[in-house]
Each structure stands twice: as C-alpha cells, then as structure tokens.
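Please treat every number below as a calculation from the coordinates, not as lab data. Keep in mind the model is a prediction, meaning the values are calculated, not measured. Cβ atoms are built from the backbone, for glycine too; each structure is taken alone.
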Structure P
Amino acid sequence: MFDYPKDYRLIAGVDEVGRGPLIGAVVTAAVILDPNNPIEGLADSKKLSEKKRLALAAEIKQKALAWALGRAEAEEIDKLNILQASLLAMTRAVQALRIRPQFVLLDGNKIPNDLDIPAQAVVKGDSLVAEISAASILAKVARDQEMEELDRQYPEYAFAQHKGYPTKLHLEKLTALGPLPQHRRSFAPVRKVLENR
C-alpha cells in the first residue's frame, strides 16, 4: 500500500511513456482524480490489454477533475538526453493542467528541477498509485496513437507493430530504409545506421 502525503486534497499523478523507442516524442500525462468518482481497474498501462487501456482512457478523461498531456520532441531528446527530456515533458504536463495541484506524485526516482509544486517520486508508482496509473494509461494511449499515425504516413516502417521500440523488425527497417526526420539521432542504433550510410 502507498501512503499518500497528508493534508493535500488535489494530488496529481504523472508518468511518461516512450523513453525506449528510437523515434518520436516522449509523452507524459498528469491526472488529478476525483475521489467522489472512482475508476475501477486502474493499473500500470503495460499490464493492460489495448482494449482495456482505450476504455479506461475514455473513462479517465470523463471522470478526472483534470488531465493533461506533455511531451518532449525527438530534437529535444537529442539535445538534452532522454532522462532530462522526460522530466521536462513531465513538468509540461503538470503545467498544462487546468487545476493547479497541491502535490505531485511522479513515477520513478527523479523529480524535475523546475517543478514549483511539492512533489514525491514513487518507484513503481504506476502499480502503486491510482493517479500515476491513470497518467500512464493516458500517456501510453496518446503515444500509441501517434505511432499509428506515423504508420499511416510511412507504412513501410511498420510502426503500428513495434510502436518505435528497437525490435528486430524496427532495426531491420531502419537499416534498410534509413532514419526518418522523427528518429532520435542520439540513440545508438540510429547513430550507427547514419554512420554507415
């Protein structure tokens, strides 16, 4: 069980999706749940089926007091590094909330330096904290949709299948076709393909 910080009513949960992929933005979400309108079945987005994630994402958007997405693009990831870009995207999600939270719970072990709200990092927070679970679901659904959109633009790369992660299929496509503008130049597999072209 997770012990929530005392004396705070408006608590936002924050999580990111997309640190591992070789392409596209790292996407974050921030969610303030409504204690009077609970949502059943919240869990780490990675442990849910796509169908369940989509259903829960719709319910979260409907029932949460506030929710927002944040992101850091591939160019920012290349400039800052993936950890700093993820933290920046988390701050952006919190700042985009239409209600200012009194406290922020973030998945992982790092807190963004530029967050001007009391915060706590929670390791495995996406499994322990409902607000972070909800954020992980929204971020995952949003990023998967972006990969499906990219798949429609570049069907030959099969993004709908691997979602940009460095799978055998993605690496084969990357080597054969070369990187797209959206690929993360600082990631070793992309760098290697660029060096060999």
Structure Q
Amino acid sequence: MSILSKLSFKDQAFKLREDAILDAATRILAGKGFDLMTMDDVALEVGLSKPSLYKHFKSKEDLVGEAMIRLLDGALDFLARQNTADSPVGRLSGLLEWAMRVRLDGGLPFLPSASPQVRDMLTRNLRYVTKVLKLNGQLEKIVQAGKKAGELRSDLPDDVILFSYYARTCDPAVEYLRLYSKMDTEAIIAHMLGVCFDGIGRNSPSR
C-alpha cells in the first residue's frame, strides 16, 4: 500500500497539490534558475493563488530546498533498488544514467548552481545536508569498492572521483547535444556515459 493511499482524502489532495508545486518549481528552476524564479511564477504555473502556495511553502528558499531534497530522495531510492552484486562501475553508471534522464525530462542536476547564495541556502537546510551526506556516503563506498576491484583509478582520491562524477550530472554538454545535435535521448546518454567512464582519447590514460 502506498503512503498516499494511507492518507485521508483531504491530506491526499494536499500532497498531490504539493507534488504539483514541486514539479512546477523544478521546471522553472531548470529553465530560469534560482535568481530569476519567483513565487509568482510557481503560483501561475500551478494555477494557485499565492496565499495557497504559501500554505505549502513559506518561502522560495523553502520550496527550492524541498525540490532538491526530492531529487536526492529519488537518487537514494534508485541506489536502494540496485542489485548490490552488480559491478561498482555498473552501479555508478546506472545512477548517472538515471540522473541524466531526470535532467533531460526537465529535472535538476545534483549540483544545482554555482551561485554562492544557493549554496549557502542549501547548507543551512539540515534535511538537505543530511540527505547529501547519506548519498555521498553510499557513493563513496561504491567508489572504494571500484578501486579495490581495479575498475577505478586507485591513484585518484575518492573526493576527486566523486566530485567529477557529480559534475557529470550538470554537464552543459547534455543540453548542447539536445539542442544542436541530431542525437536522440538514448544516444546522448550512451555517449555521455562513455565520456565519463572511458574518456575521449584513443587510448586509456596511463595508470
């Protein structure tokens, strides 16, 4: 039984409206960015009055924080569904593919912005930070397993691999390929995964 089905009709309606608000905020963030997004934009997109919107989220910062938490929950759920018997690189590749599909469907990357204001806002959000640490801890274990199995470079620090991996979730090449190439979504994802794990040189880099 789903969580939603356990709620009263009134609570179900509230939850569905909240999901619609988060969907709208995600689309607007992906298109306009945090600085240009307004609560008026979100209210108009969902078809709500601003007072109704504020019943769900007290501020733009609160709304964006929840949108990012939902993204992290999706990533954690995806990892939880993976077969732990799969290879470490296979698991990392699977999650990156999931993240790119989220982006190509109008979602957000793991690293939402280079804006100091957004970073400061998110680092003050305890729930967001807790989710980030949980996701990072799980991925760090996969990276370490990949090194031990000889699938990842043992000479690179874990943080270098992890942050390079996170950066792939917001690589602008994905948007450029969608806008200017003749590739479909499947081809874009396949090529970007290849670039991430195999590089662009003819030969593998020296170890």
Structure R
Amino acid sequence: MQANITLYHIEDHQLFVEGIFSLIGKEAGITWLGSANNATDGLKEVIRLQPDVVLLDYFLPDMNGLETAQKILNLLPHTAILILSMESSRDLIRKCTKLGILGFLPKTTDKQSLLDAIHSIYRKEPVFPEIQEISKEIPTGLNMLSKREKEIAFLIARGFTSAQISEKLFLSLLTVNTHRRNLIHKLKLTNTAQLSAWISKLMEEEL
C-alpha cells in the first residue's frame, strides 16, 4: 500500500511555490498541507501540522534554511527535510548532513527527481548530490552572479519577460531591466537575446 506523505513548503518566492505545487501538489501519495513565505510563519505551521516532509528554501528573508531546519529538528526530530537551493557547495552539504537534514537538491531539478527524493527521505534514506558533481549543480558561468541575478537569470531562461519577472519577484520594471543589463555586462555578452540563449543552454545542460 502506497504511503500518504504529508508535505509542507517554506519558500519566499511565490512563483517557485506555485511551480512545485503544479508538479507534485496533487500527486498520488502526497498530501500538500500548505506553504509559507518566511521561516517564522513556516515554523509555526510546521509545528502545528507536523508534516512528514518539509521542502525548505535555503535563502529566506528572516532566517537561512540551515537555521530553520535546526529549529524544526529540535522540536520534530523525525521530520524529513529537503533543502532546495540555487546555491551548493561541499561545505553546505556537510552542514546539512551534520544537522540531520536528509536531502538537498538544486532548484533546477526535474519532477521525477524531486518525487524520488521526497519518497527517499520519507523512508529516512538520505538524498545528496555526489561530491564530485556538486560544482556542476549551478552552471559555472553563473557562479559570479548575486542571488537576485541568479533568480532573474532562472526566469529569463524559462522565457519570462521583464514585465512578468517584475510581477513575480515584486520588483520594479526598472530594477529588472537594470539586472538584465548587469547580467549582460558580467557575462560579457552583447544583448538580451544572447543572454537568454546562453542561460537556456547552460540550464539545459544541467537538467
């Protein structure tokens, strides 16, 4: 008989929450309990609902993912936590395992890998990228970018316009266009078309 896994998501970008929900929110064997866009509210709900699995963003506005995970595990030690992030490093993986976090995946992961990871950590089977592959989780050329630039690059690669990015990330159109220009300059490209093509190619190689 298939297990019914209860799941809660803590992530500050609504676009990503909606994307994850569209992928797995109605998947057989998974009950989506809800989401929060900050660690403080997320902790309260996780303690109240006591889900089997928590999907947790590493970057949150009020507390990072490791601090949040530690608070969850101190109160609910049997909760399985899966960190989802655009950042990765050997040091971060080591910190996750030391805290008792059972899984870590890049945000560019595909649906099946995410589902497999959820079921694995529910069974208390750790899910971490191989050490030799960690450096490949974020395309090399994107390592020089800030968190916000990576978020915008992530959306550009998926065909979002500046206006759509502005709406999704709650930024002004001027700010988004400034980031686009900075991305072009940092990556030594000529125009937005080259930027979109370059990022899309790198993302495809990593999926």
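Here are some notes:
- Structures P, Q, R, by Kirkwood radius over Cα pairs in Å: label with the highest value: Q
- Given -13000 for helix-only ellipticity at 222 nm (-39500 (n - 2.57) for each DSSP H run of 4 or more, over all residues; to 500), calculated: source structure among P, Q, R: P
- Entry that produces 16 once relative contact order in percent (Cα under 8 Å, 6 or more apart) is calculated, selected from P, Q, R: R
- Source structure of the calculated read-out (FRET efficiency 1/(1 + (r/R0)^6) of positions 10 and 90 (r between Cβ atoms, R0 = 25 Å, to 0.05), 0.55) within P, Q, R: R.
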